[in-house]
Structure P
Amino acid sequence: MSRIGRMPIAIPAEVTVTIAENNKVTVKGPKGTLERVLPVEMTIKEEDGHISVTRPNDLKRMKSLHGLTRTLINNMIVGVTAGYEKKLEINGVGYRAQKQGKKLVLSLGYSHPVEMEDPDGIESTMEGQNIIFIRGIDKEKVGQFAAEIRDKRRPEPYKGKGIKYADEVIRRKVGKTGKK
């Protein structure tokens, strides 16, 4: 059995979970509502404050979907209760970001400023000029938007300039040395 897949998911008091036909799961909580259609093969049951996911057989595809389905439901419940957050840092001389309404304007050493619009359900905030917080209830969207911002100028290994995640470690390289 899948170790993750067979763990029951506890439903907090302020969260309501509804499971419709074709495994359409809707989770309502204090921060908002999320809904997702999960794989039809999995059996999702709600009983006395817990959700359990079971699989029909031990085929390779069913085994891989088992843990995934359970994790997706758990991520939805965590999202509507606590929410998700990614922290990005901008390093480099003259590299900075500004918030203009729902737009994030990045100055990253290009000839033009890079503008990015906050997607629906995602909020980006600034701390100073070089720290960006991405917050939202959908883990997938938060991670995707953070990755898109990071892709505008990835950190380079020689000076460490660029946009990196706060917990990311950049492997530094030694630059070239002159002849003697």
Structure Q
Amino acid sequence: MKAVTGAEVLQLGDPGLRRRSREVDDLESVEFRAAERRLHETLRAFRAEHGFGRAISAPQIGVARRFIAANLGEGAFSIVNPEITWRSTETVTMWDDCMSFPSLLVRVRRHRSISVRFTTGEGESVAWERLDTALSELLQHEIDHLDGVLAVDHALDRNAIVTRAAFDLHREHLRRQVDYVIA
């Protein structure tokens, strides 16, 4: 899949999606800033083309570094070297989607809440504590990408991967199979 602008989003099966990313050690390096810009442009283009997309991780454009471009509705920002510091014992099941396999949805189990520590693109240290489910599931998905793990690896059973077309056709039936739905 080629984005309108930005970079090509690697698709399921590309070995680049399976590499564990290295930490970003220099926020001011030319290489990091160029990759950060491309990642944000790719997210912006995907949102313009598809009408959704809250975040994308660097490995999805072939950059094996630990950072994420996000836009949660209040503007774009970078999440650099994120680390999950706490996970709730309570979990939710949900249908997860991904820019690296946009024609599929995968039924997965995620922690209902997490806490995360990271650095912004400007170098500020941030700690988000006990996040709501929407942000928790998103960050778990994106941090998995940084570790070379995909939502398909978390599929709950043999019926847990469906095409987007089948999901749209059987939406109510499939939504009854999970206890959380992405808004």
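Rule-based calculations on the coordinates, nothing more; no lab input. Please read all numbers here as calculations on a predicted model, not as lab measurements. Cβ atoms are built from the backbone, for glycine too; each structure is taken alone.
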Highest-scoring label, criterion being mean count of other Cβ atoms within 10 Å over residues 36-43, among P, Q: Q
Ranking P, Q by FRET efficiency 1/(1 + (r/R0)^6) of positions 60 and 100 (r between Cβ atoms, R0 = 41 Å, to 0.05), the structure that comes out highest: Q
Value 22, calculated as relative contact order in percent (Cα under 8 Å, 6 or more apart), assigned to which of P, Q: Q
Of the structures P, Q, the one that 71, 44, 23 was derived from, the read-out being Cα extents along the principal axes in Å: P
Value 1.06, calculated as Rg/Rh (Cα atoms, Kirkwood Rh), for residues 84-139 alone, assigned to which of P, Q: Q
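From which structure (P, Q) was distance in nm of label points 7 Å out along Cα→Cβ at positions 52 and 68 calculated, if the value obtained is 1.7? Walk me through the intermediate numbers first.
On the way: P: 2.4; Q: 1.7.
Here the read-out was taken from Q.
Any idea which of P, Q comes out highest on distance in nm of label points 7 Å out along Cα→Cβ at positions 12 and 164?
On the way: P: 3.2; Q: 1.2.
The maximum falls on structure P.
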